[in-house]
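Chemist: In structure tokens below, several structures.
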Structure I
Amino acid sequence: MYEASERGPGVGSAVEMRGITMAFGPNAVLKGIDLVIEPGKVTAMLGANGAGKSTLIKILSGVYNGYGGTVIIDGAPVVLDHPTTARRYGIEAVHQKIADGVVPGLSVAENLLFEGIVNNHVSRAASLRSLIPKAREVAAVLDLDWSTEVLRSDVHELPIAEQQMLLLARALVNEPRLLILDEPTSALSETEAHRLFDVIRQLRDAGVAIFYISHRIGEIDSIADRLLVLRDGVVRSDQGLPFDWNRALHEMLAVDESEHSLRSGDLRGTEEVLRLEGVQLFPKSDPFDLSIRSGEVTGVFGLLGSGGNELAHGIFGVDPFQAGEMVLRGKPFAPKAPADAIASEVYMVPRDRVAGTIIKDWTVSMISTFPFLNDVCRLSVLNPAAENRVGRSVIAEFDVVAQSEADPVISLSGGNQQKVVVGRWLRKQPTVMVLNEPFQGVDVGARHDLAEKAREVAARGCAVLVMSTDLEEIMQVSDRVVVLADGNLRHDAYLSETGRDDILQRLSEVD
């Protein structure tokens, strides 16, 4: 397992950021970050989507170089203008997206030695056979006892968790002073995560500074020495042990108390439409029961990775639950694919509208009718006039800003794209409508319009579920809130019977 050498750069040095700013066009993402990341400590950072965490990481790792402010290492200002430069100063990052780090088509051994190959420290013409001993040396940093067969295989044949350990070994072989870990346990099992934590503790004891980005309260509580909260490009909280999680979550999820809820009063459904029995979202989470009723909006709230996405996918037939059963209108409901859910009038708007819904060059009309082509076909032949009528109706009903139904959806603003995606489902009257992060990447006006439509369809008798990691969104649109943490159901109450403080208190409870 990892042991830093005495000459390792991690000992006795810190990385300091002064007045760091970053903007993309008119959008200011970081607004003056002052931060010292100390050696021999695990500094954890918590922040919601869009807080600026990824931008901060990419500045430190040399991916973004158009930042303002100063980075100081060993007491002197430095310019981190490239990942190679950051690496030269002893900064290594293991990013959340594993695909950004491994190189498909190359072997495991070549991926372990990739930095050396790129920098000509390892011959590009070397045979794979000759690379195996050097690759073993890198793998040995984390006791990765891979066989020759594994080292010779394509890296994509490795399980995701092993790919992540490969990237970590590749980073550690350079003996970094600062190691950045972005959501490092997202692809790991509990056993693998504990193995990673052992490595982190050894690195900390060896004097390495660890910058740990995660949304998982339990693991931050067990591994970190310091907790930062980033919101809207500003560090809002800086705590040492023991962490005040209620305070941290308030800082992370703070909303404008003057915001008026869209609710003029609770909608309360009386008819159970969908029942979840003994549903288990993660291998180690607890099973729970949940009743979804028509005529109300149920908000499912939790941090990233809390289980909202898994709940949505299980209901829509994208991925099965770990365990459990569903009953829809009194009958067993077990969709093996989204088509089965759609046939039962259970619809879902995915979290990633571009990857999950929008097809390049498809028009508003095409996107609007795609799930229900039979409505615009006669004798299995598409009727363009009928298709265009549907497109125009979605534009009109959902106030989509577009020149016509023939506009490519990708040419619209993010909010108007989302209106089309939501509108294509809500033009029908679904039995269950699952909205998975429906307000992500849309402006306040579009969010208001979409939330009103969700409440309108609920008032007409639909059971609406809204999954969100934004408490403000949940408070505005929902009648009832379900709180998830690490796949466990922590709270289930109508908003007239609970409040922001109560919700955050349940969320902040550490198992």
Structure II
Amino acid sequence: MARLHEYQGKAILAANGFEIPRGRAASTTDEAVAAAKELGGEVVIKIQAWTTGRAGIGGVAFAKKPEDVRDHAARMLAMKVGQFPVEAVLVEEKIDIEREFFLSFAIDDAARAPVIIFAVGGGSGIEERAATTRRIPCDVNRGPVDSAVNEAVASCGLSPAHATQLADSIQKLFAAARNVEARSLEINPLVLTKNGEFVAADCRCTIDDYAVGRHPELGIEIAREFDHPPTPLERIAYAVEQNDHRGTFYFAQLATVAAKDSKGLVGFHGAGGGGSMMSMDAIVNAGFTIANFTDTSGNPSASKVYRAARIILAQPTLVGYFGSGSGVASQEQYWSAYGLAKAFWELDLDIPAVIRLGGNTEDRAVDILHRMSGLLRAPVEGYRKTDAPAVIAARFAELVAAVGETKWKPRAPRLPKFIKDPSVRSFPVKGGRVWIDTAQWPQIRAAVEGHSSGLIVDREGAPSPSLPSEEFAAKDSELLACDVECRLAGVEGFYLELDIPGLDELIGGIR
């Protein structure tokens, strides 16, 4: 489920008839001070982070003077929640509160229907007050059941006018959630002010992943549930997934610094959810901190696995690369091996890699990795489904210990010099280009024709695609395999360049 920040959720509430505090989000201290001056009087400053208990970590503060706002905003914008920085604060007018209520829309998976949870009294600790909450059933089309709404409101001891407003708030919450296809929409607290108004003082909202594309107005960058705003690397990875639907590619950053007493950060590459979870447990039990979770499954293209590996290796200070998935994946694992081998060679891998590619064609996959290891500065070892994750994690720890203090430094891929020669021939493929050195063509022709499965042939003494351009462009994985096999055979003059928009600029590489 895609999450929204408090200020984004409140905008949805306001569009559906709720009163919300005056205020706005700020990403700099100057913006925060300007917002406070516009509001006048005492304000509250709150970090915009996807976590509960913000007050307990110093993420909520009150201020009467602009200089105090600046100090609080500066401190908060320097904070991290988990290992990821706070990118914005919300500056709002302080509300004079008379009473608080808890109001939440959710999807009851067991009942396969919406439900609204209501309680007298909001704030932290609502989870422990389950006995005092009321569940208001909802019809998908008509909304909250009137009798249940009336019963809940009657229990509050409100005046008739305030009872009517509260009942209306419950109805409006359902409408707001339905309008944006929310999985959950929580107001905690919904406050009754001393002026007699109901105001949404806080808001948490998640949107159904499958609904994100229907609501561009929400500005959701990635239709997945993260515990932090998308990082630049996650944005790049998500674009890769959206541009290539051959298999799955899921990438999420988990840590940027190794835990205390850890053996170091590890780039993790899984294939299949359950097996990946087991493999993550194995590497953590071996004493390492996982930098990211990555999954390439569902029969991904070699090009997609290559891009996934490049993105994993865009993270600094890794001590190794650990790949292990389900072990019984119904996909041709040699394609994944080719993708990994190309990425490892291009980036001149100097940290150990242990890769378990269990499943179809696993022997061929292991052989590809073994041969590529001979061209690299650090060992790459391939394993099969019969090799348990705990066993290969222990082996990984041995390899990391053997290389000493080496830590990964992200870099742009190395490119063959011949691609800058005026006589070079190039042909477009999906997300990249094939480059062939025409000066070397007589010497490399047999190898290229053989390893490309006939996709590149000789025509009048020059290399040429054997398929129409549109069909040829879709053969990027086969051409990637040709790239790797030519490299392993010591054949220069053939190169497949695959783009990953934004990645080289992010790591400071020069192409």
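Chemist: 70, 51, 46 is what came out when Cα extents along the principal axes in Å was calculated for one structure; which of I, II is it?
Modeler: Structure I accounts for this read-out.
Chemist: Looking at relative contact order in percent (Cα under 8 Å, 6 or more apart), point out which structure of I, II has the largest value.
Modeler: Between I, II, the highest calculated value is found for I.
Chemist: Where is distance in nm of label points 7 Å out along Cα→Cβ at positions 459 and 475 largest, in which of I, II?
Modeler: Sorting by distance in nm of label points 7 Å out along Cα→Cβ at positions 459 and 475 in descending order puts I first.
No value in this document is a laboratory result; all are computed from the given coordinates. None of these values were measured; they are calculated from a predicted model. Cβ atoms are built from the backbone, for glycine too; each structure is taken alone.
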